[in-house]
Structure P
Amino acid sequence: MIISDLTAKRLKLPPGKTDHIEWDDKLPRFGVRVRQSGAKTYVVQYRNERGEQRRETLGPVDLIPAARARKAAERDLASVKLGEDPQGERNEARRQAEDSFESVAARYIDRRKNPERDERALKPRTLQQVETHLTKHWARLNKIPVRQITFDHIKEAISKIRADRGAFAARRAKASLSKFFSWALNEGLVGASPLTGLKLGKEPARTRVLDDRELAQIWRACPDNDYGRIVRLLLLTGQRRDEVGLMANGEIDLEKRQWSIPETRTKNGLPHVVPLSDAAIAIIKDARAGGEHRQAIFGRDDTGFSGWSKAKQKIDRRLEQNGAELEDWRLHDLRRTAATRMADLGVLPHVIEAVLNHISGHKAGVAGIYNRAQYMPERRQALDLWAAHVLAIVAGKARSSVVTIRGRS
């Protein structure tokens, strides 16, 4: 039988069979496969150089013209004569697609999202950073099979990241990729990490402390929205960005005038109580207005605030429009500034450490575990003093109008 559109559609399953292939008389090894379900597909069959039999489906009879299926079979059979293995190559291509950087990275991110599936599940903020790095910054690697990614691939891509986003972003992107390849190595997906030997240099310790003029400019540029309130709270409390951005209604006690951060949300894994100044309470009340029933105070849903980069860009534009002259500044500079300037106002080091929830110096080791509930009056006094200083400079008053204090040693 010569296979054509008509003959292929007329084919029926022989009695007593559940699967049958009708071969073409003109092109050996090209045929139509008929199944018990009634499905009919064009197929081509051959043996590769190792003697392995291959049978490849070329497509359904109802959708593909016989002439097109015949040409596809002819191409495959011609390739076999040249020592190639068309189906094997296509299978390998599919396997490599399944093991591409893009697909393996997606599996890695999924694993890190689920503590039940991976005990090393990441905190939400860290996970967000890793996902951004792997899906956006390293997107140049997406189609490369993860086993075939080389040092040169990484070097070329990271040069592009550094040129587009700067050295800081390049180091962060490299850190995320390094952890990804450590996981892939442990899973047996790669034989070695292609980042071995890649050096970007250590990130210089940041020492930026904002002066009074800069603090006042940033405060005034804060918009009347969640981000503006977060920036002001970061300055007033000296806490970390994600601690404020994920602040929950259940953590705030207005009667005691304090904010209790659970150990699951602190960097050192220890619970932390932050005394709240009048200025901080006013901001929190404003943020909570009408949303006391929600879990998170900031953000559109109960996952907390997101969209940090775009919000920072907007406040920088407002600063520029206001004629402010600020060198490069980051949100974490507010925490460093609060600590440094409290010291200038006479707050003692151990009290500042307690305010920041630092476990070092006076609070290191076992003593810190039993000591972390102390200095609450001093902490409150320090943050009240700092809030008064901030409001004074925002109002344009001289620093001398704020009285300094001395905590107990």
Structure Q
Amino acid sequence: MPKAVIRRNQAMYCVVVGDIIDSKRIDPDTDIRKRITAALQNAFDRINTDYIGSLMTTFGMVRGDAFEGVMLTQYHAPQIVQDIIKAAYSIEKTKVRISVVLGPLTVTSDDRNVTDGPAFHTAFANLEKLKMCKSTHWLQVSFDIGSLAQSLVDSHFALMTALTEGWTDRQREIVWATEKHGGRQKVVGKLLGIPVSVVSKQLKAANYEAYRRAWEGLTDYLIKMDEYTIEGKSIIEKSYVPYFNRGLHEYERQHNYAGALTHFQAALDMAKNELEENDPLFIPIYNKLAWMSWLEGNHVDATRFIDESMRLQERMPKSRINYAETLLVKASLSRSIKDYSSSKVFFQNALDIAQSILGDDHPFIADIYNNVALLYQDMGEYDEALKNFGMTLAIEKNHRDGVQS
């Protein structure tokens, strides 16, 4: 079991907890229950892959009908919340409640069952408040950021709930399809077999633009929370986390590798004053520093950072997704200097660990196969490259089919 760390630092982490509404009415032995669980787990698989560098723990089911996850990066929460809601609703219109809290933790671990602290306590309390409302709406979300803007955030969700209360099933289908396909109404019309004029009319009736801007506005605010803290106008406690978050933002959304590197370095400098010397929370920072340094062409620093990450994990269990991610970075660095034999070993170790935890059909496995294919392509072994590209495509197809079903 991963080691739990009891801490006293002021870092704010993003805790997400939720449960399936009226789950007791769903027979656990029926096909419906299995489909709901599979749909949610499929969503969690994608979340755990897409945001692997932003997570303290992975997302997953706990206690039968509940689910949890802990993030370092709060601005991904709005999108993650929507993904979970849609995944559940796709199966017999199943609804979920979700509570998101930005707050401190006293016990951290990459095991969601071990992590604990005030943020979790608040999240569970807010989930109970949602239950007491006895709402039948599909949008049941509590978002607690613990700042002066809390009343505005509460009002924000109250207005979003009122805005969507009158949506018909058709309007919801069209809105969600429009979001999935980047606002391309022609694509939505073709997929749903309806004229584009009908798509446009229904989006207008559903106040789609207001709904879209509401989610985007919340995400934008959560990003700016970090900016304010970095600039000394703190909305949340000043710690290493906002700098780490800002680095992720520069990397993921701005593709500004130099800017990301600067913020990740600042996160490391602050973390050294907040965390114990060998705290596992250094691992994602070192991994990102290694990746950004490599993208900026500094292989020496990239190697130094990834080696430090691996050193921190020497005495930790190797069967962990964070370690598999570290090996993936190490393998990519070895490939970039044409140390193909070492790269193959690191890729294989990452694959073995990931498969032992996630099985053979997880999106993260597809990412590894894709990188292995690129390695064989560099080596001129094109049959092996095609084989691994094929494995990547097969996993991706399975997940697309799972989402559509």
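We did not get these values from a lab; they are worked out from the coordinates using the rules stated. Predicted model only: the values in this text are computed from it and were never measured. Cβ atoms are built from the backbone, for glycine too; each structure is taken alone.
General remarks:
- Entry that produces 10 once relative contact order in percent (Cα under 8 Å, 6 or more apart) is calculated, selected from P, Q: P
- Here distance in nm of label points 7 Å out along Cα→Cβ at positions 353 and 385 was derived from just one of the structures P, Q, and that gives 2.7; the source is Q.
- Label whose coordinates, when semi-axes √(5λ) of the Cα gyration tensor in Å is calculated, return 34, 27, 21 (choices P, Q): Q
- Among P, Q, structure where distance in nm of label points 7 Å out along Cα→Cβ at positions 73 and 185 as derived comes to 5.0: P
- Highest-scoring label, criterion being Kirkwood radius over Cα pairs in Å, for residues 33-176 alone, among P, Q: P
- Between structures P, Q, the greatest calculated value of distance in nm of label points 7 Å out along Cα→Cβ at positions 137 and 169 is seen in Q.
- Test item: helix-only ellipticity at 222 nm (-39500 (n - 2.57) for each DSSP H run of 4 or more, over all residues; to 500) calculated as -14500, pick one of P, Q: P
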